[in-house]
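Before anything else, here is the set of structures, which you'll find just below.
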Structure I
Amino acid sequence: MSRSLCLVVLALLLVASPSAQAPLDREAARWVETTLKGLSLDELAGQLVFGRLDATFLATDSDAYDELVRLVHEAHLGGVTAFGGTEPAPRVLLNDTYGPVILGQPLAIASTLNRLQAVARVPLLTSADFEWGAGMRIHGATKFPRAMAFGAAGDAGLAEEAGRLTAIEGRAMGVHVNFAPVADVNNNPRNPVINIRAFGEDPARVGTLVGAWVRGLQGGGMDATLKHFPGHGDTDVDSHLGLPVIPHPRARIEQVELPPFRAGIAAEAHGVMVAHIELPEIDKAVGPATFSRPVVTDLLRGELGFGGLIYSDSMRMDAITAMVEPGEAAVRAVAAGIDVVLDSPDPVAATRAIRAALDAGRLTRAQVEASARRILTAKARLGLHRTRTVNIEAVPLHVGGRTHEAVARAVAEKALTLVKDERTAVPLAVPRGGSVLYLSVLDYPSNWRTASPSRTMIPALRERWPDLESVELSDRTTPGELALVRAMASRYDAVVAGVFVRAASASGRLDLAPQVARLLEDVARITARRGTPMAAVFFGNPYASMSVPSLPAVLLAYDFSDHAELAAVRALAGETAIGGTLPVALPGLFPVGHGLTRPGLGQP
């Protein structure tokens, strides 16, 4: 047998794995081995490091573009991760409501990625967080509801279709890997970072939807990545701000946290992302799973038999940066068995540290080559050895559009869950000429730039009840203003509250302000005395409804979006049926699977 043929056979054997990763064809396998053999040690180390870029417009003649090219050349990056974008915002006291986060643009990201692919010696593996569709990061792309809405809808077919459409949109813009689906089981109501990003708290139901998203994404040509292994759902610490500890014994982790990951691996997911969490019952050493060989190599690679790419979570998070410098963090992650070091604060330092660790014997060449081979295999499986750029003219044909939006709208409507209706007020029995007070209730008014609360709710309510008065409340509302709203409540034929509470990464917040919650309870009592219909719709964190127990009617939407708001109004007006069920328990109130049903009357 010739040496070249031996290399091809070896590559085929390495690609095949216990997790059923499909083998490459002969041409692709040969490309992997030839490319791997041609890498210098610096380039070999660089394949394991991915940098970041924004998806906003970037001129070739700019410092920002020059910096990206420098990183591709000096760090020999194996790939990049695309985010949306940011704009400068003033840091001020008293009125710090400016949000710096903006969305990227479809043609802009495609153009930037094409240019970087053209200057890279080895094709770049490109990635993004499109957890709830490409619209999470890209303006004009489709925004599907958050994962928990899919859990409430309970429709695996819709989940698979959403994954497929996300893949079509992502690949059209030049993105190959989606850091989704979230396989965490959110069974902690105080979880500040997962929450509605999870499909729910029942491991079997979560696993079913995880598998559906994997099949959809990869059926559409985009690699799926299960996260955050081995499970970030049962913690009340945000890993963007600190190091969460999961103290449970291995038997409990096997029963609760691992089943969705097993389901995703059985669905042949090509990637897994490891969480920055500490698991003392699996690894006695202090530190995150990212640096843990018992978690990454022994459990994930060994016991679960995963043969695809293992990614770190962002290495910019405080759980990592507060512990070690970027170079040392990269080395520890790779030593644990991580293949791809994501979003390092200093990609050049990360690459150089991996190279230095090779020279010093802290990392073996065999291990680094095995990771590089898996990365190159992913590139070949995606066809990057043949074509690494996309047709920008075709982007508008595949990104966004009415067909994709129809799926997002269907999920939003099917997810709505009526958990409580003490006065049988839903749908609202208010004639078109009746007066309605709408309270837009926010946790806090800052950082809503890409999802302005009630922007669809208010006009949709007014279309059905023209005599509508709208008031926004938040933790910044003064006592005098709260008193005014309390006095107004008795003057209307119905009161509707849209409640927007986030579990936002790195915010450290998770609740309504106490004075705002008290106002809602006061309004509930006022409307009860008068026999006035009152209904509240909770957008986002469903657990927030537990803080206002006297509300007479509660709908949960599990999302912040135009589709969720319109679906809520249509349900309140009786135009659509309500049939969602709780994917999580509301402790002390309602169990998983609870939900009242209402038939839709069918009016447009």
Structure II
Amino acid sequence: MNSNELEKYSSAITLSDMEVFVFPELMYSLLLANIMSPIIWQWRQLDCFKKLEDKSTYRKLMRLKQFIIDEFEFNLDLETWGLTNQSRELKRFEKFISPNDITKSNALFGYHGDEYYFDVDIRSHFGLDKYDSDVIPYWKTETLEAMNAFRLKKGYKTAAGECVSLAALYAAAAFVVCGIPLEDIYMILTPLHSQNFIDIQDGILTNNRRLVTKTMWFNGTEISNKAQRALRNENITIVAHNSGYIHCFYKEATIDKKRYQKFNRKLEAYLSEDLSLAVFANYLRSNHKYQEYFQVCRECHGQPRFLKAETLFHYEHGSNYRVADKTFEKLLAEVSDEDFVPYQLPGRIRCDHLDDFIQQQKPNLRTDQGKSAFIKFIKPVIPDAENLMNDLADFLHTQAKLPSLDKNFLPPDPIKISPEQSREQIIDYLQHKRQRNKTADLAFYAYRDMESCRWAPFVKAALERNPVSLQMTDPMSVKQAYEWLGQMRNDSIYDNKRLAQPDEVANYRTGDGLEKAFLLANVIHKREPSQNMEINTDNDNVFLKGQEKYRFESTKSLSKRIRIDASDMLRIFE
């Protein structure tokens, strides 16, 4: 491999936020690695999914949502995978993308998000504000195995992962467990978030551990408002699909152009809604300051009775019923008689009159004519009518900031696998596909298949981007670090001939002997960077040779000789 290829392929091992941004094919490679994982195929056999085999795709997806909520925690500990520094990372990637573009688009390098992105400072929300110097966290994306292994980490009771990991997990599980074709799954990355758009029914967005339907997007609840933040306020940096990807900065796109245009239309429809009384009620739910200008009229024994809108919304709290949906009458039945008055409240618009206006005029708030008609109706009562109208128009339509269609679209080379295929058939297909498809090839590096991959990328990643193992062993001598490793469990979090990186061994306190050898090599390389080393594996025995010799036991059945020449620069000989 040349130096550029080695950088990309080693990035498929570590999968940092920065690496995925610079090498956009890595996002789909991680998805494919998760699809190949035996863990996700075991989910198919669980009773909760087996009993849904003849049910709708939507039903399966909703069950998957609950499964992920129950089994996975959203991990926001930015230091899980240790620290690096800005200058080092910018230098590393300057030949691929300019440092200026990186700082404008990546949260670890100063990006603060749109000024309206959060009510609180975005960097404080994510805990980034304390990194006000050159030091920044490695914001790494986990494979399914690494997510599952959080169960072994102190302080965690379930599996866990950050947003990019959860997005890759959801996409893989939607395919394997729910049978959704890859053609209908679009991965969406922004500087501060990662989610998927699944093209079923009116569209579904994954958002960390949850799913957001179109109805939920417009329901005006706090949880839905939070789910909207990325698409409302951030530029989308990457869209990844089985046909390829498109990146906000790169001129060439590998995604199928017609598929990307279809995605644009589908997402546009998902993010747009016509005005109705029910949707307006949802708008008022999330915009409390306007509730005081509206009232609800209810007939009781042939006589009208009136209720303040804010009082009715107050009754929603703690109730299973909602304003203006099919449970509306049940909500009204919960309202105390004392809250109704027999006269029309002054300075308030009656919601039944608003409903009549909407049904008769059908104002389209994306047009000047529709906006004028709506303002004319509400202005006699609402002093800041234009502001309400603008806020409502924004509520009804979100304009996603997608990468431009002004790209050089290359002939697509899609990944064509089906949920009807077995895991073995899919792996066999990808093995053949990797000979001519970079994304498929990189998937095996993300999958950590050391039987079929070159070792140089794995070793380079192990000795350059695993700071946690260095931090944990910092108080120890090399001999003490060796003894510490000997006291650990000798089980790998990866099956067969797949290998964990040193920081995975350190974080989860478990590892095969070969994996432990790489951790100790990382420690020695950090302390004596000019020392040459050699790792020999002969089935059950692993020997790390430097100035001293260390022995480990392995069950990986890998036979390999790795020479690390560090006298001048890190060079790896397989």
Query raised in the report: Taking FRET efficiency 1/(1 + (r/R0)^6) of positions 39 and 455 (r between Cβ atoms, R0 = 25 Å, to 0.05) from the coordinates of each of I, II, which one would give 0.55?
Result: II
Query raised in the report: Rg and Dmax of the Cα atoms in Å was computed and gave 25.0, 89; which structure, I, II, did it come from?
Result: I
Report task. Consider the structures I, II: one of them gives 143 for volume of the Cα convex hull per residue in Å³, for residues 79-414 alone as calculated from the coordinates. Say which. Result -> I
Requested in this report: Identify the structure, out of I, II, from whose coordinates mean count of other Cβ atoms within 10 Å over residues 191-198 was calculated to give 23.0.
Outcome: II
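No value in this document is a laboratory result; all are computed from the given coordinates. Nothing here was measured: the structure is a model prediction, and the numbers come from that model. Cβ atoms are built from the backbone, for glycine too; each structure is taken alone.
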